[in-house]
Structure 1
Amino acid sequence: MKIVKVARIFSLLALMATLFMTSCKDDAVKPTLKSSVTANELLAPTASAYVLTVENAANTLETFKWTAPNFGFNASITYKLQIDKSTGDFTTPIELASVSNGKLEAAIKVSDMNEKLLGLGLNPEEAAAIKLRVTSTVSDKVATVISSVRTITVTPYATSFPPIYGMGAALNGWGPWPDAAVELQSPAFKKYETIAKFTNGQAFRFFAQQDWGPVSYNYPFFTTVSSLFENANDGDSNLKFIGTTGYFKVEVDLKTKTVAMTAVDEPVMYMTGAGIGGWDKPGTGASVKMTYVKPGVFVANANFVVGAFRFFAQADWGPTSYNYPFFTSVDAKFVNANDGDKNLQFTGSPGPYKITVDINKKTVVVGDLPKPVLYMTGAGIGGWDKPGTGVSINMTYISAGVYEATANFVNNETFRFFAQADWGPTSYNYPYFTTVDALFENANDGDKNFRYIGASGSKTINVNLNTKVVTVKP
């Protein structure tokens, strides 16, 4: 029993010794501080105001310098150069630089400062005051020392240039957003331009977003406006185009509040080649005139078949065309034809597609389109139900412009073909076609519908809108 008590005593003494040594060790790493730590000073920079420009982005804006604080002991100090708005209190500062190893300065590039200023929420090309300071840190066991504060004035530059939009009857109509909007691209801060078709006698206005609000610009906003516009005085004081209908380059400067206009040729792009029906001269035959969207960008809905084709920038073979190697990104449905001219070869499933070509980005994008439809309706197949409803028949799409269906035809009754699930806008009566199977005749009923004159029963009918032929399979 005594041995056990002695062992417990020794164990307790050992524990006390360990605690004592640990306490001594912790005290050893804590420096003995002076009663008052000497703070450091951020020295005055070489200027009080700085205007940053993109042309000087790679240059050094300023080398900020400071003195070292005195912690009362030799220490390895990490310095952080920080900024805040002139109204800020450095609660959430932005760090410009972090240095150590005794270094007492930091060289700041124009581009780096600009990025931080924009991150601080400053507006491009507007002078604003900011505060600077330096923090000095040794460890989390020693309080950080904060330097004196300096104030300078800075003017950042813009690094992104979002577009504005034109909307109105003078362009593509008053909506809907975003489809009817005309995008004005921004080459520089608050400067915008595009090429668009303007319609005489119609009004429009500029919008800062793809919506009716919150920001838009009407005629009175501007101080200098092209003579091709006048105040529409339509309640919203929109811009009314009074020039000759046609294509114009419009340039808008929201800083100087000016609108300039210059007449230009219509931007065009054609596709031609076996891949879309034949190597017809651009602007003729099976060639496809694409729809202009904005400078360098065109779209088209076209029926593609396996074969080669090419883009042409005019209604002629030259001088400008674009083959496969011109582009840096091409949809997987196309390959290099390697046909001597290195055209684009369509290798996808034949059918209608929406194709977008962007000459600026050098891209070709293809999207699937809903297959065109053709309906039959009328007493000749059971009743005059609205196309897409009742006994009307949605014909099977075979290929571009070619449809087929099997129907129970009623002798001496009439019907008609419709290009949509509605009565309009497009339908095809008997006179539209040049060759019609003998089982049909012109009903001469006011609408000149088809009249079925064969024996009542099931028949398979084929319609070719390209060749304008209607046949009945045996």
Structure 2
Amino acid sequence: MVKSVLEYLEASEEKFPSRCAYEDIQNSYTFSETGQMARAIGSRIGKLNAQGRPVAVLMEKSVSMIVSFLGVIYGGCCYCPIDVTMPKERIRSIFSVLDPAAVIFEEGTEKLLEELDPGCPSFSFQDLIQETVDEDLLKEIRSRAVDTDAMYVLFTSGSTGVPKGVVMNHKVIINNMEWLERVFSFTEETVMGNQVPLYFDVANHDIYSPLKFGCRTVLIPTEFFSFPTKLIPFLNEHRVSCVFWVPFALCVAAEFDVLSTQKPEFLRHIFFAGEVMPVKQLNYWRAHVPEADYVNMYGSTETHVCTYYRLDREFSDDETLPIGRACDNIDLLVLDEENQPLEPGSGNIGELCLRGSAFAAGYYGNPSLTAERFVQNPLNTRFPERIYRTGDMVSYNERGELLYQNRRDFQVKRLGYRIELGEIEAAAWDIPGLERCACLYEPKKKSILFLYSGTPLERKALTGCLSRKLPRYMMPARYIHLEEMPLNGNGKIDRRRLKELYG
């Protein structure tokens, strides 16, 4: 019985010690090197006697960041990835919620760390990997490990303006890796091509597949997705055979028509997740790389991957892809407003809920929100059984496959990220001259519209204020000044009216 992802690492380390596990444009680490460095890091983290607490990993996206994650787990803690490119205000907000036991940083980020002042011990990656491995300490920590131990905390957009930390345990990731093995038969010859940031849950496939299968993950330079003519040669040079990308990345290559002159010769598995995949661009890929296996995956930070649809037929450009069926050890409940299950063929829409080994333990330091989303199964009145309410509305098509429809709340998906529009609004509260504001999502343009009342402001002033608090993917594309914000009878912003006028 596997209780920790470290068991995967140790098995591959024993079987493939000299095989490359992780590679970026600067470094590459074998399984033996990965295990040795992770245990060195874990030995120092373990001495903090902070078992179960989070450790922030403040680094640029790199293979060293992945090794740091594993080191934190060896130390009996859970890691929280924080990319140095995030706005400082957002990092401070995360730190205020997280209260980390320590921070791991890298050379060159000392000044940033000093400005952030997290109020806890900090260690450089370069120093940590020089630590002497304390085998007795690591053995003692592992002796108490169970598969429900917190493994990481990922922060997503929060409706109150404060990011919310999703706590995930080993059990969910182990369940996902075992499912990948049964359904897709990855081997040590598989080469993963990472595209997403390491603080995005989709990256878990790239992080943990090498540990499970003895394969290799290559981190693709971010700029190759802005200039995709370099992308295909890179994939071929590194013999990339499997990708877990957000649809945006696939769409860029299609829009630049790069596959008409270059073909990814080794690509055999193309998974996409994070947002709805446009069928037109998908059909472009299927026409140019017909031998690949295409899989639409659905999930969230709270659920990781919980459903999938393996494309088994042709779709016209204006069709919607199903999100398919449940992954192993997961049961799907589609509930109506009375918490009764919808049956396939009813034509109705309900909220997708999950039970099984697919969802997070809850939100870090936020018991009220946890109680709101992780609830007792309303179909089971006999004993305690938690389910997760996704907030996603779905329906069944004529084949009995699930189709994603929309969100119950103001949360939207853009560029693969879940975004609470309320967090953008909260970030604008201290802009001088601004009285009220509201954000709308424009699905066709995949952009965010920012409406406000008060003093008319230049776009540069608005973007300047918001960019200090928000990551780039949350920035509005358009700003509209209103003489007066429409209000409903309760004195709240009438969002329905705004959608009628500007949506």
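Computed from the coordinates by the stated procedures, all read-outs in this text should not be read as laboratory data. This structure is a prediction, so every number in the text was calculated from the model and none was measured. Cβ atoms are built from the backbone, for glycine too; each structure is taken alone.
Please compute distance in nm of label points 7 Å out along Cα→Cβ at positions 241 and 401 for structures 1, 2 and give me the label with the greatest value. Present the calculation step by step, with values, prior to reporting the outcome.
Numbers: 1: 3.2; 2: 2.6.
Largest value of distance in nm of label points 7 Å out along Cα→Cβ at positions 241 and 401: 1.
Taking 30.4 as the value of Kirkwood radius over Cα pairs in Å derived from one of the structures shown (1, 2), identify that structure. Display every interim value, and only then the final one.
Values: 1: 30.4; 2: 23.9.
Computed on structure 1.
Of the structures labelled 1, 2, which one yields 0.70 when FRET efficiency 1/(1 + (r/R0)^6) of positions 353 and 393 (r between Cβ atoms, R0 = 30 Å, to 0.05) is computed from its coordinates?
Working: 1: 0.70; 2: 1.00.
Only structure 1 yields this read-out.
Figure out for me which of the structures 1, 2 the number 54, 29, 22 belongs to, where Cα extents along the principal axes in Å, for residues 233-344 alone was derived from the coordinates.
On the way: 1: 57, 30, 27; 2: 54, 29, 22.
It was calculated from structure 2.
To which of 1, 2 does the computed value 3.9 (distance in nm of label points 7 Å out along Cα→Cβ at positions 153 and 433) belong?
Numbers: 1: 8.1; 2: 3.9.
Derived from the structure labelled 2.
With percent of Cα pairs over 33 Å apart, for residues 57-272 alone derived from the coordinates and found to be 21, which of 1, 2 does the value describe?
Working: 1: 43; 2: 21.
The value was obtained from structure 2.
Name the one structure among 1, 2 that helix-only ellipticity at 222 nm (-39500 (n - 2.57) for each DSSP H run of 4 or more, over all residues; to 500) of -8500 was derived from.
Values: 1: -2500; 2: -8500.
Of the options listed, only 2 reproduces it.
Which of the displayed structures (1, 2) returns the greatest value of relative contact order in percent (Cα under 8 Å, 6 or more apart) on calculation?
Numbers: 1: 7; 2: 12.
Largest one: structure 2.
For the read-out distance in nm of label points 7 Å out along Cα→Cβ at positions 65 and 417, a value of 1.3 was computed from one structure; give its label from 1, 2.
Of the options listed, only 2 reproduces it.
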